[in-house]
Structure I
Amino acid sequence: MDKPLWAPSADRVAAAKITRFRHHIETQYGVTLADQEALHTWTVENIEAFWVSLWRFGEVISSRPWDRVLVHGERMPGATWFPGSRLNFAQNLLRRRDLGEALVFRGENGVERRLSHAELYDRVGRLAVALRADGVAAGDRVVGFMPNLPETVIAMLAAVSIGAVWSSCSPDFGVAGVMDRFGQIEPKVLFTADGYFYNGKTIDSLERVRRIAAESPSIRRLVVVPYVDAAPDMAALDHAVGFDAYLGDAAVGEIDFAQMPFDHPLYIMYSSGTTGAPKCIVHGAGGSLLKNLSEHLLHTDVGPHDKLFFFTTCGWMMWNWLVGGLASGATIMLYDGSPFYPDGDVLWRYAEDEAITIFGTSAKYLAALEKAGLRPGDSHDLSALRILLSTGSPLASEGFDYVYDAIAADVCLSSISGGTDILGCFALGNPAGPVWRGEIQTRALGLKVEAYDDDGRPLVGRAGELVCSRPFPSMPVGFWRDDDGVRYRAAYFERYPGVWRHGDWVELTEHGGMIIHGRSDATLNPGGVRIGTAEIYRQVEQIDAVMEAICIGQNWQNDSRVVLFVVLRAGITLDDALRDRIKAEIRANTTPRHVPAKIIQIAEIPRTLSGKIVELAVRDVIHGRPVRNRDALANPEALALYEDLEELKT
């Protein structure tokens, strides 16, 4: 394709914050940066100067400046950013205290709520007082098993305002999935709603909360938000109190924001659980704030007049990303429910009614709209929309065509890609640059993102491993209970020592952009939701008829679907009843997203000489790719069982 699908007008380029930032760098450092590629190159060759400039450009609030910008910058991991500085993440998100709207919420059941910046500040302050009175201190864990409600945002901000650590799961998780996560970090307080609405159904949460609390002796307080019932029955819950009663009604005035070190734990996020229980990824307050500011201000052009929406649950890092938009002064648009109930226009009605300016969703959602024959731009006034974000899985070239044809012709379509691991993106949008069909616009400023071959040599124009070869502030502080850092280093740095390997298979383009070809590791990624195979195996192993199983992700219709192969006991044949039983077990104890699209009976599972199953080898076979390291297999002949299977063609 010899010309872009879209290019910004001269006025939009001039008004973009990334343009203003580029001019700021040119003036301050006496350089000439002709374009986005030149700006990116400067930021990765001058990483200390870039992050200091961003700190000032984003007007970070801190009570103490840094002693040095970067210590041990040659180490990865091991680099330390802004030692000596003191700040509070919540204080930076609550910088506005006016009557402008901070949060707008719409639920599937038709409920709408609004909170001004002043009201948000007041509620956070009152909840912070309540948490302190309950004995919550800096470093304690406060968790949410919550829908995407305003109370979830309030609880997070209140917890981190006093230096506590926030972690959350969406309420569609089963008890086992929650305990795999919260059970490791021993929370002191759990926030929950009594239930939630999805696809026309009302789903209770309190019975699962009762079981979670019973298995979590560290939990001293349950705070219940009435969502599906104005007066939920909490009789069966120990240490439970309603949200409003816990909040109280006494005004607190100024919030006493705890001033913490740059790397003080802010969030605990969770890996996919591919090789066991999910890893607890600890993100620091300062790095998370700077990454939010870089992505919102520079790559998404977020400002005080924007209404920022992303369709997400509280179990996906995009919820943290969305709420971080408060630091740029935006109004945060929350939605909870199915994106297709009562019909496929529900989110676009929201966008039209509220004049949403930045709309974020998944590539899978856009593909589903297209398959349904929906054309939101024809049926809704989307004239306020400036930027459309897509993530979760690679947006196919046809998806780019669909957006510009059926949603909005004059919008910056920013396909973005990153992960829970860095609480942000490696590649994202450029509001002052063109959009090329099938490509992510640019690499993240300040991150030296490259594609490597097997020998660690950079590639351009050919697919390779996505790596980042210089440190950046939003790298995890570490993993929970991994004091020696062994698991952390193994997760990202073993393949290329001293270089972050992310697990994506990518290609850098001549336009300075990126094309993502999928995952390069065993993590499943249906609809952009990262799923670990170990979480599925733990449920399948409970079924007596199943001897063993292997689970892989199959590339399918511009997305990925979960395929489960099972070896059954002698004399048992896989039928619909057994398939349904397997699916029900997985759904009940994990989430609906873990349920395989295909379950196939197989005679044998290939293993390494040490007895480990080889998911990547099976995935290569079903995609027609050569299998490396066959010599490491105890039974390489078993791979032939997975070749050219008819069940995987439909």
Structure II
Amino acid sequence: MLQLTAIPPYSPVEPVTEVLHGVPITDPYRWLEDQESTRTREWLAAQTQYARAYLDAIPARDRIRERIRELLDVETYDSIQQVGNKYVFRKRVSGQEQPCIFLREGPDGEDQLLIDPQDRGTGNHTAVKPIRFSPHGHLMLYEVKEGGERTGTFELLDIQERKTLPDTLPRGYLRGLAFAPDSRSFYYAHEPVSARRPHYRSACHHIIGTNFKDDREVFCAGENERVRLHVIPGDNHLGFLVVWFLNKTYTSFWHWSLESEQLPQQLIEKAEYSFGPIFLGDRLLAITNRDSANSRIVEILLREGQEPEFVNLVPETDSPLRSWVATKDRIFVSYTRGSKTEIQIFDLSGTRLGQLPTAENDTVHLMGASTGGDELFYEQESFTKPSQIYRYSTHTAEASLWKELTVPFESRHYGHLQVCFSSADGTSIPIFLVGRHEVLRNGLQPTIMTSYGGFGVPMTPQYSVFVAFLIELGCLFALPGIRGGSEFGVGWHNAAKRWNRHVAVDDFLAAAEWLINTGHTDPGRLAIFGGSNSGLLVGAALTQRPLLFRAAVCLAPLLDMLRYHLFDQAYISREEFGTADDPADFPALMTYSPYHHVREGVAYPATMVISGDKDQNCNPLHARKMVARLQAANASDYPILLDYSRFRGHSPVLPLSERIEALTDRMAFVCDQLKLPV
């Protein structure tokens, strides 16, 4: 293991004490919340220099980079959109920094380049993505992002002329866009970053070729930071979905016929259930958990002067309904049953017709379908098999391989098994073990572990370059299906939600103890990693049981759980985590908030925290403050590093060269700390 001789940069302690519900809380690094201050930028520069002194000196770094390049620099396809006989998608060929947008006439036509982000001359951090076609397929809405920002600009391309129109929505959040039936105008809900009234929520009608200042407002949801207005497109109808993120999440919905002179009709008023509508011709369908914890699909019947009627099309089952898409004559519904994905097929009257033909142990993602077409695209992958894209025809009821991601990874050498262990309260938790066949047969191995434990996200078999690289080197990969996911229904999610959040951490720590007690690994060979909510899980685990782990990689995390809701739009997670403003939530947050559980003089594992300026989901202040606190408190000789970039955010849109370098850093860190033979 490489010895780090330099000491971490000095982080001035400037305590700020607040009293929350009678409890004094001191924050020593509040000043690091100011992202653009001169002293924060100087501190970040010093942290980068400190991290690079260690990472660049790791002897196997060049060999690691070479292998990472082989795994990442492959041809990829995503974001498939279809209208009529036209297919639009993103494709990145080997050696290209960012994907381009292509058009294909017919399923087997040649790929024609539509948009190359490099042609914009704005650098490698510019990324593009197709969003929506006009009804006749001659206009395409696409998004332009700079780095990992959540916001984007939105442009219109005349496909036949290969010309970008001047009708550009400026940088901001687009909450829905619907083309008019004649494609000469569109309706949209947009929140510009530079808006004079940033919290005013309205939908407008724009005639293509005119000035946006002349747009007509067609719907208003008021002026409130905690309200979101979404436009739901239909052939001759529009929906206005309004969501309030208050003490609870409330949903309202208005229906508007474009052929009518009447005002939009309110169908739902501040409901406490979820409601996700689509228009299918003249029909209004929706996914909802109203009277159905695991969700169902309903048709909304409208009758003059009466309450709308919710009629079951796809009833609730004993498994969570994860996602759904509709074609002109079929509904495809994705369920999670334990750790397996199942896609059921229904006709438009709700009659079950069968199941999508997929591999038993693979995870399947519904990629999309056109409500006016008869095709579905879906993606299939496993721990050891990279993504394969399939095209399913409702006309022939047959699936064909549309594109296979070809990666130089020998899947036949690897396998997985699933067993169970007992958590601290006796609950049986499933866990996947993945690795070389001989690793699965043998004992004591270097091991990496992750999980998620929140928002009802289940742990299913998925391909990861991070994992593929490490299991090639003989690591065992462990993936427990801890509570907070939805492997066993909504109750599995609720068991680790809000006041019970500590249960997800308990399950994760129990998984680590089980791996050690059963002889699969030991604390000197166990590393954990995770991003976003999983980064919170990693932060909680390493602060509660630091001696249980040798290394931790914590990506784009939430870590100060007493202040997370005050930044960006993180308040939308109130129902998942609670907030410190609520006296009922405060004690639960204090039991696991990683930033508040760092203790002086504790020997912490080697830790790499990863974030960047563009992250508007998990504000980078969490990473900055946590690194300062860990570096000051740490009594071990193991490094505490901050990997930080101005361009990194929550969206995975960094250029290829930076992705290779970033993953090389993470792999070099893990390999050095676990003493893996590269």
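Odds and ends about this structure:
- Here Rg/Rh (Cα atoms, Kirkwood Rh), for residues 293-572 alone was derived from just one of the structures I, II, and that gives 1.01; the source is II.
- Entry that produces 4.6 once distance in nm of label points 7 Å out along Cα→Cβ at positions 85 and 405 is calculated, selected from I, II: I
- Identity of the structure behind 20.5 (criterion: mean count of other Cβ atoms within 10 Å over residues 181-188, calculated), options I, II: I
- Among I, II, which structure scores highest (criterion: distance in nm of label points 7 Å out along Cα→Cβ at positions 525 and 581): II
- Parent structure of the calculated result -8000, given that helix-only ellipticity at 222 nm (-39500 (n - 2.57) for each DSSP H run of 4 or more, over all residues; to 500) is the read-out and I, II the choices: I
- Looking at distance in nm of label points 7 Å out along Cα→Cβ at positions 13 and 557 for structures I, II, the greatest value goes to I.
- For percent of Cα pairs over 31 Å apart computed as 52, the structure of I, II it came from: I
Since every read-out is calculated from the coordinates, none of them should be taken as a lab result. If you're wondering where the values come from, they're calculated on a predicted model, not measured in any experiment. Cβ atoms are built from the backbone, for glycine too; each structure is taken alone.
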